[in-house]
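Colleague: Okay, got some structures for you below.
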Structure P
Amino acid sequence: MTSSRPEPAPIGPYSPVVRAGDLLFCSGQLGLRDGNLVEGGVHDELVQAFANLESVLASMGAELSDVVKTTVFLVDIGDFESMNETYLSCFGGHRPARSAFAVDRLPRGASVEIEAIAFSPLESL
């Protein structure tokens, strides 16, 4: 999957993605579109967060299938099953390692945030 969308702007003093050799470290992505949180709860936020992650990866010549590790932050651990269903639909058959846990709050009142590490060899660029 390759995204033609522009990379989402960070909402703080950080880089959305940093390359360290063959690894890409992607900052946590929220369900923001045009600077606003999408409506619809965990499912819609996570779909948008994946679209944002896809754009961040594409800016470095990578895609979701290059992701080797994710961390998912949930405001309500009761949303874990719903998150799993959406996560599966976004990643398809790809199964990176993952951690998921509850947090007290997320920026902008988000319900879910996802960060990722991808393997993208420099010689393939």
Structure Q
Amino acid sequence: MVPVTKRVDSQCRAFQSAIEVLGRPWNALILNVLQGGPLRFSELAGLADGPGDKVLSARLKELEARGLLERHVDAGPPVRVAYELTRTGRAFRQLAEAIERWGRELVADERPRRRSTS
């Protein structure tokens, strides 16, 4: 017998908010890279290996505005800026692990597709 699980309400505000964050290009990658701890912009850009500096900067500002990461400025000289996940941002780890498990299933279930000969 399959256990009954609570159905996820994909119309609720919480679900929609999470999907909105993850639907933005590069956000999941940034959240995942920062799981290892605080990084300066150049370190993050190197590890993220994808978004250009302008896009990365915009995404960091968006994630900061949503409370998923914090920007720390060390006045220096030289001025150093580091980005670190908040508690809510660190919670992404559980979701990332679930996505990876699901992705493994998707990859394992891929079968060569036959072309129709008609």
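Colleague: When distance in nm of label points 7 Å out along Cα→Cβ at positions 23 and 39 is calculated for each of the structures P, Q, which structure yields the highest value? Kindly include the intermediate steps, with their values, before the conclusion.
Modeller: Working: P: 4.1; Q: 2.6.
The structure with the largest value is P.
Colleague: To continue, here is another question. With Rg and Dmax of the Cα atoms in Å, for residues 31-86 alone derived from the coordinates and found to be 10.8, 30, which of P, Q does the value describe? Walk me through the numbers before you get to the answer.
Modeller: Numbers: P: 12.0, 35; Q: 10.8, 30.
Traced to structure Q.
Colleague: If helix-only ellipticity at 222 nm (-39500 (n - 2.57) for each DSSP H run of 4 or more, over all residues; to 500) is computed to be -8000, which of P, Q is the source? Mind showing how you got there, number by number?
Modeller: Values: P: -8000; Q: -15500.
Structure P accounts for this read-out.
Colleague: Computing relative contact order in percent (Cα under 8 Å, 6 or more apart) gives 22 for which of P, Q?
Modeller: Numbers: P: 35; Q: 22.
That value comes from structure Q.
Colleague: To test your reading of the models, identify which of P, Q gives 20.0 for mean count of other Cβ atoms within 10 Å over residues 55-62 when calculated. Present the calculation step by step, with values, prior to reporting the outcome.
Modeller: On the way: P: 20.0; Q: 16.1.
Label of the originating structure: P.
Only the coordinates and a few stated rules stand behind these numbers; no lab work does. No experiment lies behind these values; they were computed from the predicted model shown. Cβ atoms are built from the backbone, for glycine too; each structure is taken alone.
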